[in-house]
Structures are given as structure tokens and as C-alpha cells.
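Each structure below is given as C-alpha cells.
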Structure I
Amino acid sequence: MYLKRAAEQPLQDILASDKVGVILGARQVGKTTLVEHVLAGQPAVFLNFDVEVDKARFHGAAALSPGEGLRSLGNPSVLVIDQAQRLPATSRVIKRKFQPNLAQYLA
């Protein structure tokens, strides 16, 4: 059963903009469930860095230009990276690729 969260609207606002969003929170509070619920039915790619194949896909995309990298991931309108802390270079790669839009955080 899904419980509506106050963070839904701020997340939808970020998704409607050109900003990069980061969701921070304690373990097992529903961060992934929130994102999956809000993005249900939308063209999004989910990468989970607990999964080695997803880490490899990200590394491959990061080696390309921003446009080519996104195309290699299926050109999603939204790219979700779950467990980003598992790959320490994640924030550096995202910042390098999307720095003009790296401004919005959800806590």
C-alpha cells in the first residue's frame, strides 16, 4: 500500500523543471517507492548502483558526451540513480554533465 508523502509535489516540481534533484533520507523510509510512484508510466531509466550491471552502464554513458551518454541509456526523460553513494564518482560525473542545472535538492 502506498502512502501519500509531502515530498511528492516538490519532486513533481523538480521533474517539471530542468533541474537535477537529489533525494536524501534515512534507510528504508520510502525514497525509492516515492520516485517509482511519481514516475509511474513515464519514460524513465532507473539505475541501481547495488547492481554491477547498472554501474557499468553508468560508467559507459559517463565516458560519452552528455547527449550520446543519455542516448546510450535509451534517451530517457528522467534518469534515476538509486544507491548513488555506492559509486563515489557519481556526483562528480553528474556535476560535470549537468552543472548548469545542479541546484535543487530534496531533503
Structure II
Amino acid sequence: MAVAQDNAVQITGSLSTREALRWTPGKVAVLDFRIEHSSRQMEAGIERDVSCEVVVRAIGPVAQQIEMVALGSVMRIDGFLSARSVRNRLPVLHVRTFELLEGI
């Protein structure tokens, strides 16, 4: 019996790149994009600057919504991690919900 494991990610960043919206054979929208994140975080009692670029995938109606977001827009993404594909096991953040943020 498999034990349930937590898999929840929340990150804020700016929309840096976006591929063309594509459609699965079942007519479901898929959008791959990247966000750039930078912040200050505590690690081992020391505050440090962190930054990264995150590969993100949106599926369904949320993909169509993010397709309309301007590059450079700041957004908060809530989602989960999954392998990019059966052969490529590197993680991709899958969007459950997102919120556009202003003035950050």
C-alpha cells in the first residue's frame, strides 16, 4: 500500500519565457513556460539571496489564461512537482492555481 506524500509548491516570480500553447490529442490545452524567482531566505541561521528559474507547465483552462499574461508579469503559483516525462525525470512545476501580483 502506497503512503500519501506531500507535494505542494508555492512560488512567486516573473514570467520570463513562454512556449506556444499546444493541444493534446484529447483537445486539452498545455502551456510550458518559465518563471524567474529571487528572494532572501534563511538557511542554517544565515540570511542569503536566492534565485532560480523554474520550469512550469499549465494544463487545461489555466493554460489558456496564462497564455494571455504579459511576459515580465509577476505571479504567485500554487502547484505540485512531477517529472517532465517518462524518460526525463527532472521536475516540472504543474500549476493548480495562479495569481497575478502588482507592485512586487
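Suppose you compute volume of the Cα convex hull per residue in Å³ for every structure in I, II: which one lands on 110?
I
Determine which structure produced the value 1.3 for distance in nm of label points 7 Å out along Cα→Cβ at positions 6 and 30, calculated from the coordinates; the candidates are I, II.
On the way: I: 1.3; II: 3.0.
Derived from the structure labelled I.
Figure out for me which of the structures I, II the number -1500 belongs to, where helix-only ellipticity at 222 nm (-39500 (n - 2.57) for each DSSP H run of 4 or more, over all residues; to 500) was derived from the coordinates. Mind showing how you got there, number by number?
Numbers: I: -12000; II: -1500.
Going label by label, the one that fits is II.
To continue, here is another question. Of the structures labelled I, II, which one yields 0.75 when FRET efficiency 1/(1 + (r/R0)^6) of positions 70 and 86 (r between Cβ atoms, R0 = 25 Å, to 0.05) is computed from its coordinates? Each step should come with its number before you reach the end.
Values: I: 0.75; II: 0.15.
Checking each candidate, the match is I.
Upon calculation of FRET efficiency 1/(1 + (r/R0)^6) of positions 46 and 78 (r between Cβ atoms, R0 = 25 Å, to 0.05) from the atomic coordinates, which of the structures I, II produces 0.35? Numbers along the way, then the final one.
On the way: I: 1.00; II: 0.35.
Derived from the structure labelled II.
Looking at relative contact order in percent (Cα under 8 Å, 6 or more apart), point out which structure of I, II has the largest value. Can you show the working numbers first?
Working: I: 40; II: 28.
Ranking I, II on relative contact order in percent (Cα under 8 Å, 6 or more apart), first place is I.
Readers should treat all values here as calculations from the given coordinates under stated rules, not as data from a laboratory. On a predicted model such as this, the values are computed, not experimentally measured, just so you know. Cβ atoms are built from the backbone, for glycine too; each structure is taken alone.
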